[in-house]
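Colleague: Take a look at the structures listed below.
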Structure P
Amino acid sequence: MISLCNVSTVFADHGKDPITAVDDVSLEVPRGSIQGIIGFSGAGKSTLLRNINLLERPTRGQVLIDGTDLTQLNEEALRQARHQIGMIFQGFNLVNNLTVEQNVELSLKFSGVKASAPRRARAAEALEIVELADKAAAYPAQLSGGQKQRVAIARALATRPQVLLCDEPTSALDPFTTATVLQYLADINRELGITVVVVTHEMEVIKALTDHVAVMESGRIVERFAAHQLHDPAFSPSTSIGQYLVSDGIRIDRGAPPLDTLPSGLESSDEPVAVAGGRA
């Protein structure tokens, strides 16, 4: 469904050394699957995601969607092809002075649906999918963060895309709301057959949602594996970044506490002090 062939993206500002954000990446995403792309900040994952719909045009390489190389299309053909590629942004990107319904209709206006009645019908359909039909007349300021992201999902779905690109879709949400949004994405993938690509730095999102995982570092994909392997205690990624991403989380060596902070009667020693819930 999605085929990236030797894609590179280089940013070159006048008078500055060029920066290679994506470096010779090739990736195949099967139709109807959920592909996760994970890595630390600056790894190039968001740039790679934007390469898929050419919001960021690659410097080199091919981007094929359903067999069509987007890099070879003229502007009008590319605009038409993008109607089949929905995108969800980290910051929701809603227009504050438009209602929920009007925000969803925006994607239809841009895709060339000129008549208002079909736009309203498609917007209502998309809002039903994310269970926000009762918020159609509300404004973004009246919504929670999770509701805003669901509006963003509805806006992306209104054009009935084949592909849905998600750039850190849950990083601004609390854990409970994150689970809700991920469930909507899973339902959309299963019920509508939409191919989903999710960029995130959150391993729990990858574990819960995806079928396949690509790990990025310094603009390159350094490791790939099936997501189900993350649930196998015996699984050990082959790269150091992969191992860190599947570790138990942040560990900090705080050292021994100063003597004047120890409870009366305790003295500093080389032995760890037992504390509630574990060891210091």
Structure Q
Amino acid sequence: MSNPSPPREGGAEGDTPFALQYFPPEADLADLVSTFYFVRIDRPPFDEYERADRPQFRLMTHPNGEYVFPDGHRFAATRATIVGPTSGSVRAICRGATRVFGFGMLPAGWATLMGEDADKLTDRALDAVQLFGSWMDEVVATLEGAADDAERLVAANNFVREIMKRNEPAPLWFIRIADRWLTESPSPQVADLVAATGMSIRSVERMTKHYYGLSPRMLARKYRAVRAAAAIARGETIDTDALGDAFYDQSHLIREIKRFAGATPGQLRTPSPYTAATTQGRKQLAGKVSPLVSET
């Protein structure tokens, strides 16, 4: 697998062949957007495994690559691609130089954008032009032509405000309970989520599948694994007692991290530049975004 050169600190512009930077959304979008990110790839090929993640909306100046999902399904990248929530690591391939302007969607943003289709795109992607039309080209041109990251970020926030008008807002009360459930324990138990919501297990399963794209059990496995993977990739010391509660044994830990992060713990201890930039960039937003974002 080909890896890009180390990311440049301070922004997504410069002389290095790869750069990635994260930004928090403006306050009115905090319940909808996890982070904005700008990526520059000047020396392809870029071929990396992205860990299991929340949905993404990505605009590219020169789409020339594809996504390979956990079940082997392939999707050719488009000018504007919506990637649904993922149940395992996804291989992302870019064969030419490009700029990517993207943002992650929190459950409320995902449901607001996709409505009834929210739970039909797990481990899948679609061409956003099908939903929003060819004006996506104008958005890419605006973002690419911005004078600096600050101007680009204003345009990105305004773009999200425009596209999030499609459907009714999501039930934040449920999402906030579910987010707390995922962050307060290294090994979330489904029974605790059911008790916290006061709903039946069937209703809870319906809600998590619609807003998070996965069943409660799979959702807990996903965030348990990616939180541990992110900590390892950042070189942090992991609480072995807490991990003992989260994973049966060392082999279980390795299998789960491999499935959801696309690498073993040993590989993550010397992460690729992309993985390092991802985990460190999100961590730097601690206090500005949800812990579910900054810790994973």
Structure R
Amino acid sequence: MRVLAAALAVAATVTTTAGALDPEPPPQTASVKVEPGVSKGTGRLTPVAGADRLVAPLGVDPACPAKLRIGMRSDARKAAYATMRVELDPPLTSSRAMLTSYLPPGYQVGANLLVAVPPGTAQGTYGLRLRTPDRTLEVPVEVVPVDGLDNGGNLALRRPVTASSQHTNANYPPCSVADGDRSSNGWAGGNGWNDATARAWPDTLSIALGGARQVSRVDVYTLDTERYPASRYGVRDWDVQAQVGGQWQTVAQVRGNTAGTARSDFAPVTADAVRIVALASNGANDYTRVIEVEVR
């Protein structure tokens, strides 16, 4: 637990505090959420997971561990406090050892489980067990190198990310723009980057592609929810650059964006890195907020 907590606190080399300006809306969802479930009539406390397996890549930024939604559902006849233990094979470490909540009948509780892969971990399958007094749910954790991931054609997935700035003691790690999660719901909770230089431009995000790759498309996802729409909080203007032969070239430009997603297509180039150069946002306090960057 200490190893994971320390890893999540890693900051970029350029840091600052927010000052009098508010850099971000509050988080969209609580880390632990109780909600009505679908009772199976078993009278038991049942562990649940958001996937039947978890893929945890090797050698990624420790600020962006693998993530799995876990929880438990109460089918008991009476409300009670419920506890589920979380067991993980070493040397992997997790963000919690148990999940405890008061649950009325038919309700379920969910929370994110973060799984860190320490340096030197051997490739292979490790065990994750979610235990209640009534049942054990096993979810295998597959540790693979980044090159072994099924990236769905997204060349940026889990690749190293470098940002022009990062807030101190805030959960906006640059690596989160390449973690495969496009949703804005985890904003301020580790999913998305907020720069640390209000009203100072440009802001940059650079993604190394792990070698020379042919690229012809870059998708940028900026903060966009019903409460915090991209038209008020998202990135408005930016350049897309590719590093070709050691030199940055502008391959596409976006101006006046008010949507949560913008796709840039351009003539194919062979590049070993891609960079987003943010020039303006739609917010009054002018921060850059990026949820995800995909390169194809």
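Bear in mind that the values in this text are calculations on the coordinates, not laboratory data. Just so you know, these numbers come straight off a predicted model, no measurement behind them. Cβ atoms are built from the backbone, for glycine too; each structure is taken alone.
Colleague: Hey, helix-only ellipticity at 222 nm (-39500 (n - 2.57) for each DSSP H run of 4 or more, over all residues; to 500) derived from one of P, Q, R reads -1000; which structure?
Modeller: Values: P: -9000; Q: -12000; R: -1000.
Label of the source structure: R.
Colleague: When semi-axes √(5λ) of the Cα gyration tensor in Å is calculated, the result is 39, 26, 18; to which of the structures P, Q, R does this value belong?
Modeller: P
Colleague: Also, I was wondering about something else. Here distance in nm of label points 7 Å out along Cα→Cβ at positions 37 and 61 has been calculated and equals 1.9, so which of P, Q, R was it run on?
Modeller: Q
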